[in-house]
Structure I
Amino acid sequence: MRGQIEFFFSPRTVVVVGASRKPGKVGYELLRNLREMFRGVLYAVNPEAREILGVPCYPNLASIPEDIDVAVVSVPAEKVLEVAEEAGKKGVKGLIVISGGFKEVGAEGLEREKKLIEIVKKYGMRLIGPNCVGVYVPKTGMNTLFLSKERQGYPTHGFIAFASQSGAFGSAVLDWAAMRGIGISKFVSYGNKADVDEVDVLLYLKNDEDTRVITLYIEGIENGAEFFKVLGEVTKYKPVVVLKSGRTEAGARAASSHTGSLAGSDSIYDAVFKQSGAIRAYSMEELFDLAMGLAMQPPAAGERVVVLTVGGGSGVMATDALSELGLKVPKLSDSTVSKLRKILLPFASPYNPVDVTGSAVDEHLVEAIDILLTSEDQIDAVMWLPYYMVPGITPELNKKFLERVKKVFRETNRVVPIVGVATGGSYTAIYAKEAESMGIPMYVSPERAAKVIKALVDYGRWLKRTGYFDYHIEKFRRTFLTH
């Protein structure tokens, strides 16, 4: 049964148990979101209504005239067991229990949760929750969040999956991702994870064609041995970025009261993440910075980075940021410097950082990247700082730059990750977004870009250790060169 949870994300039929006629109530907003987004068949259960928001309403699950894939449960905790029993008899495949009042509230809630698990196992169902917000899938319209679109942003379809133990944090991340224009393949909040947990999610997403990178927010792991075994297997095929909270003693106490999790020793988690090939993030922003870079670019074969910039000061900042993370910004060979001198302006700097200066035109950056990627220096990664606002840079730069990069990648046996920095305002943002649509992740500062390059280096090191590096390079070539 592990990982067999596809029906939660692309169900044919869904029923909301506890649907409400009153705007602002969880059961109303949940039903409204599903009615507006879900592409399957939708029903509701409320013994006092025939229909709500145009959705057919029934007094109980047994009276619904069709098989049900998923029942979304939003009733008081003391009624959840009765609903679960009804669902089992009805042949429902999966329950998403939004309701709280289980192990997170103490002994009485823990006992109720144990009985819920017994019912779920008795009928061979699967359970997400309790105490969660469930799932959101842009592609199928499956949305069990109870936050209205007027207050909550919902991202479009993308290639990053996000699983969160916390429903509130998960909702905030979705809101932020929508604002930033980051697409989501699958989102799941599993709350108390009485049944479906991180292992199920990892195994499912490993084979999900829409997901390139898996991101996790976790507070604690109950079955550590199984989780880390599966994590080490999944990271061979897809990058996994983990945001682990409860790092401090006070944070661990908060995690326990939030979802009933045992946070455990943070140093142990840190060590095992590294041993399993997972990349650790320390903030929401960093979580998606790393995910975007790992999704768009190939792993790095080593730690030698070249900085190609239009601004000298930014080049220095980039060098500091990379060096502080333990990466190398090496001197370029005399041969490479000589080639760069021939194509750059006389006052440009052909060293590393390669500074084409604010007097540069598109061709200086295009010819420079060609020389750097084909040089004898064996560069492992590039940080690119184009400064779109300078006079000589045209709106065609991204297209010219990407065409040359792809040409070099096609004609050589090597590919290297390229991570961009777009420091500036609204004009810069337009072309940064264009560059991302063409496959190069762009960040607002050298420091954030440097952390992404470090993640690509660390992931590349892990893949080499496990023998999967060439697999990822070939997969990147197939996708990037046909983009």
Structure II
Amino acid sequence: MPDQRPLSRELDQNIDMIRRLSGGSSDVQINRFTAGTVNCALISCDGMLSSQTLAEMVLGPLTGIPPQNGSQELFGYICRYTLLSTDRPTVTDYGTLFRLIHSGFAVLAADGADTALAFGIQGYPTRSIQEPVGEGNIMGSHEGFTESLRTNMSMLRRRLKTPELVMDMTCKGSLSRTDMCICYMKDRVPEELLRDIRRSLEEMDSECILTTGYIRPFLERRRFELFNTAGTTERPDVLSSKLAEGRVALLTDGIPYAITVPHLFCESFQTLDDYAHKPIYATFIRWLKYAAFIAAILLPAVYLAIVMYHPELLNSTLLVLLAEAEREAPLSVVTEAFFALLMYEVIREAGVRLPKPTGGAVSIISGLIIGDAAVRSGLISTPLLTVTALAVLGGMVVPELDPQITLLRLMFLISGSLFGLFGISLAACVVLSNICATETYGFPYTVPFSPFVRKGMGDSAIRTGMRKMLVRGFTVEDYNEKDK
């Protein structure tokens, strides 16, 4: 927990306490000088601020202050006649002092004052704005969030230049003291939703916040859910559209992803390019994604169930081809299916974790050696490898649901291998029951499909024309209005 002890009026005592609390850390710099005949000290953290800005905007004006009668007059003169920084919080305790200097502030402490002034002159190196890696598009913006919270906030503000957009700063993590920003449109977000999210964040007791996985579990219910009810995005334009629909977003310093609540099932099939094409083509692409999602989960299981339990569903020509292919394979069709799927997961994980210079070797090994050699040697039949490849390709169409698709594919494969199509039907009932029972802060995960909200179908089942969508479309408030 941060140290809440108040600052002392004795400058030497404050400096000794800062050195003791920091453990003599070499990056905590304390520079003593005289400003207006008052003994002062400027506390900062090396590497977190701009040295040039510090010299030009802080040290230069401070050393040129005329003589003052005590620290109170000195601070009053600084507040009235100087503008050393636009961000100037007041420090009253040691915990706040360390949080600010570790965030790129320079803190001015004076002898005889039990408070200190902080100046925001951050200048630490950050990654420049680049194109998002996981949410590509053709005709939309090519800007993505970075690890700098202030940069992300500015990108969001450039797209929503309205006072209705509220950005509320907070700090979480007893060790990391990570800055977080709650973003919402005050005229559209339900008050109860905002209140519940704040309560969930208050209950979060984490020492460090290093990725979205440290935050999302506290924004979701504690019951078992297959799908995430808190979404993520790395695009400021996508986040702007979600805020306009009445959602709440959470930006975190050091994380190039924004968390959005509530997150609906249909959002995983929506991309920015859907709104750059004609409605009929966008609707076709959206239904293609739904079909690819279903095929990615069910195709290997259905193939296995038909081959093992229901061969009468195939015509004679196809049945003969499959029988000949499986006859040459030395392993059972169940073993082949699991081997092919697990082999793909190993290849995918290796491609993600390997360094980029050696990442090309994964495609060569997987494509030429494993894939071609496995078929030629007869370890895996060609039809099964084709079905597995189509299922894997279908999962790539909806990358946000890739973890769930992987687990559901294996679950349906086990059900189909044990009980055939009947087992697949039972597993589908379990999955549908879980999805329909999933909700986040009172909003069903499957809305507007179930419960049915007619106004929301224009941007979920289909994509209507922009003339209709430009008039304020479906928001999370519409579900509450429907209940009333």
(request) Please state which of the structures I, II yields 1.9 when distance in nm of label points 7 Å out along Cα→Cβ at positions 15 and 119 is computed from it. (result) II
(message) Given a value of 25.4 for mean count of other Cβ atoms within 10 Å over residues 287-294, calculated from one of I, II, which structure does it belong to?
(response) I
(request) Could you tell me which structure in I, II was used to calculate FRET efficiency 1/(1 + (r/R0)^6) of positions 151 and 231 (r between Cβ atoms, R0 = 35 Å, to 0.05) as 0.55? (result) I
(message) When distance in nm of label points 7 Å out along Cα→Cβ at positions 143 and 391 is computed for each of I, II, which one produces 4.9?
(response) I
(message) On distance in nm of label points 7 Å out along Cα→Cβ at positions 111 and 423, which of the structures labelled I, II is highest?
(response) II
(request) Could you figure out which one of I, II the value 23, 47, 24, 5, 0 for P(r) over Cα pairs in 20 Å bins from 0, in percent was computed from? (result) I
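Every number here is computed from the coordinates shown, using simple stated rules; none is lab data. Please read these numbers as outputs of a predicted model, since none were measured by experiment. Cβ atoms are built from the backbone, for glycine too; each structure is taken alone.
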